[in-house]
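Got some structures for you, see below.
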Structure I
Amino acid sequence: MSTLLETDICILGGGIAGLWLNARLRQQGYSTLLLESATLGGGQSIKSQGIIHGGTKYALHGKLTTAAEAIAAMPGRWRDCLEGNGEIDLTPVRLLSPYHYLWSPGGLVSNMAGFFASKALRGRVDAVKGSSLPPVFQSAQFKGKVYRLAELVLDVPSVIQRLSELADDSLIAADSIRIERDPNDHIACVHTGDISIKAQRYVLTGGEGNQALQAAWGIEQPAMQRRPLQMVLVKGPELPGLYAHCLGSSPKPRLTVTTHPTADGQWCWYLGGELAEQGVDSSAKALIQQAQRELAELLPWVDLRQCQWATLKVNRAEPAQSGLVRPDSAYVQGVHNALVCWPTKLALSPHLSDLVLEQLKADQITPTRPQPEHHQARPAAAIPIWDTCF
């Protein structure tokens, strides 16, 4: 016999975007239920490098773009939350680095240096040298330039943990999610196990899983695209902290490095950038060898001989764009009595929640129901990838 739960908003998908939205909605007085059929943050979220971008990496061709402007406010909003002054209390979240950096192994071209010093990027980019350099760049062998970006790097597992705490009793571990639709193609009900959920609005925040949810609902639009990566992981007991983009010859970072603590007390470099984009079709062995050559050229003073190496394939799931280009901002599309969403970037999760709240207001969807009581199990949090890949 099925148990019916009624709520204002039912969220399908428990990555950081869905969890952030859940927290915002609950603050606004909405009753919510969030269903997750795997682990919290187990898709794109746990595979993120944790960088709260401010758009600087989208301006490496020497001018600001729509993408750079759309994301510019995000570091400030996340910092406010970390300090307890923002829309969500993230004070327990672990900050890995208060800044992200950009480095050039041989000096920036003059017009790029001038652009970074321009009014357009004032407050976002600062040149650093001498004792202000991150320790990894204080080697006598380093001859390049370093810029400090007004961005931060977070420990993603602790973000997931904190947002799950804020969710309180709204989380439900779903063995599967079945969508029932009415004759008008609206979502009539969502079923999992022996419970059924009716809501004023349903919000799909399943990342790559949105495609399966839409198929279960019987709709094809909005369409989704996947932009794949193959990341490289390097683990060792004495890796120096490094949170930086390496500037190459193209408008994209040649290499993006973040450093993460592992469960066995070591550290892991997580390598993205062009290395990860161009290495999608490489074998793991070939991509690791390429990464080893890159690091030997860029950071020859760092001893990596005792390190372990692994790769990880990641699909960036986003609303479909012509030519598979990257969307400029978070995406929310109303479809009947549901909203289909993709945050595009981890950093844009607050922006996605803004868009959802704006749409609910436009649709005159207001809090009307108390938080439903239930005795369903909560989904577990995802295990960090640097503890599963080696």
Structure II
Amino acid sequence: MSLHRTQQHDGNGALVVNQWLPAAHRGDAVGDSARRVRDLLRRKGHEADIFALSVDTDLADEIRRFTDPAALTGDITVLHFAVPSSMTEALATLRGRRVLQYHNITPAHFFAPYDAGIFRIAALGRTQLRSLVGRVDLALGDSEYNRAELDALGFSNTGVMPILVDPDRLASTPRQPVLERTLDDGPANILFVGRVAPNKKLEDHIRLAEHYKRYVDTDYRFIFVGRTNAVPRYYATLQSLILQYEMPVERFLFTGAVPDIELATYYRNADAYVSLSEHEGFCVPLVEAMAADVPVLAYGATAVPETLGGAGICFTPKDLEYAAEMLGLLVYDDELRSSVIAGQRRRLANFSMAHAARALDAMIESLTA
């Protein structure tokens, strides 16, 4: 299949590279990455746009609707796949090069006890994903973990295109003195960032708090930054567990979704970042925590060890007594804390824009050779 190269941008043979997003939301890791890819492609002289089925109002000036006929005319079209949508079948009918960028689907079984609707959506997502086997030119995971899943499903031409994370995204946000004073009132701040969903295993954070209180320190605060309404029954289960353990509710702060200016403040005032998730395709907050010099303690499930790349403290099996001990050391042992932060700073070099540009060049070269 030959590619038509446009004769724009000084006749340098630029390509039209379209990206498809089922939904465009600001603050969503996949959407944020797609916009960075678009900007990088434009700087390289290509024509690049993003098309979405639904678009947040504040993105309407930069994200085009999927109903625009131009959505179907790309030399290369990249579908960012994380949920089922009508874009899946549409991709398979295109004449240009077709690229699947797989951002992982949380296995349906995590949702079975809490939400039948989300269970069905997750199951449908995997069915749609399998339907693209043999119908795309390139199938990319944003981690080796995701690429291996594509291989197992039968995709023949696979690779890794990391999600584009801007480690400095939150660094320049203004200070929030009132929130900072609230967080700097004594207790150690143990942070988690992400939607409140069953695969994140936030019930284990509550159990970890019980061990931490018993063996390390009674002055703590676990902070959960992210949507609480994604799976309401699961969120209610977490609240019940806190009461069951007879733990002070003020020790657990669920903020809901917050703007970047507040998110940056939570990172700046965190003593440690904890991930006990049992399913991650990449986990952007791990990179954000490293960029904010917050020492990371993470259970080593799925793509988490790959994202950390030897940085932070990554542990298996899930021994919460051990985790509580290590958490205490990260909070109070200055030597260990400094060593961990130094390792995290070294790891951040792998998420540089130059690194991403090389990966993008390799993708385009593989499709145009």
Structure III
Amino acid sequence: MIIESLKLHDFRNYEELTLAPHPGINILFGQNGSGKTNLLEAVHYCALGRSHRTSVDREVVRKGAMMSACGVQVRKSGMKVDVAVKLMPGEGRKKQVFLNRKRSDRLSDMMGKLQCVIFSPEDLMLVKEGPSVRRRFIDMMLSQLSTGYFVALQQYHKALEQRNAILKEIKRGTHCDAAMLDAFEEAMAKPCETIITLRKKIVEQVAVVAAEKYKAISGRENEQFSMRYLCCLQSMENIVEQVKEQLRKNRQEDVFRGATHFGIHREDMALTLSGREMKLFASQGQIRTAALSMKLAQLEVFRQQTGESPVLLLDDVMSELDMTRRTRLLNEIADVQTFITCTDESDLEGCRERRSYQVSMDEKGSAQIREISGGEKVHQRSEIIEDPDFT
């Protein structure tokens, strides 16, 4: 899977940008705050319809602009597909998705068209922080692999919001028919069949690969990194009925809390190193290696599932790694289109098939990109997306 062109319009601090990336490694270097990460964010939008940095779409619209857009042309399995996302700053205005220059009614239609794996310093939180960070890792991965999972997750969270709203009303003394809770609990339980089954399967697959990647990057054969899915249920039998039973059983306590405290929205993964919980015992170097191993395992599982390598986005991670780990990482991504941000291009000495770009800001604060090195084996520039609806 290769991004052959990237186009931005009023996205963050980019007024207009058209870029034809290298099929190998693309290095984006420059001062902090110049706009390097904004390019990775645009790619992420085209893969998942959302930012990896904010949940508020209007934040990416350039100040004073009426709308923002980002688009890519992707080559996969010998075919080309255009993906574009429009974002509007107004309250209540939904984002718009375009596939092959035609507007799509559903966000789920874009899932899988472009697959990406992103690793940034914040991903150290995969090990150090609470369950929500690890759930997000699983959810973003599965949403790119399975449209059914993405839809099931949306259905579950919509029903969860409705159940929580009723619980709050009951807590305030409002009478609510039990049949309403029954209906929303049914709506929560049905998607769990898909969600729990796929979560268990994908964590098991990622765990095997991540353990191998950890040893390859760390060089320590005696350290065994492991991942384990912590399901909200005791067994994988009759998932829907189990969920409904637990929700009914917990109603009284949930009313007292004003929120649902059982369900897939509270699940977690256990991360251990040689049998010890990493959050409590791991060093900073071990935490970095574990988080990076999980991301590289995600990349490899994508490749196993689809036959295509996803695009890899590395946001300012080289400075976090020592020279040995840096070299081993570059060996791992030799055949993957990669976008790497850094403040100093010398952090990536030794990369061969690459293209280097210097990112800076002009006096108005707009990002500017200048190609410094074309790299080896540069493919011919592809046709850039020209979509009348895009701008």
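Derivation of every value follows stated rules applied to the coordinates shown; laboratory data play no part. Keep in mind that this is a model prediction, so the values were computed, not measured. Cβ atoms are built from the backbone, for glycine too; each structure is taken alone.
When mean count of other Cβ atoms within 10 Å over residues 149-156 is computed for each of I, II, III, the one that comes out at 20.1 is III.
Out of I, II, III, which structure matches 1.5 when distance in nm of label points 7 Å out along Cα→Cβ at positions 85 and 341 is calculated? It must be structure III, since only it matches.
Out of I, II, III, which one gives 21.4 for mean count of other Cβ atoms within 10 Å over residues 29-36 as computed from the coordinates? That value comes from structure II.
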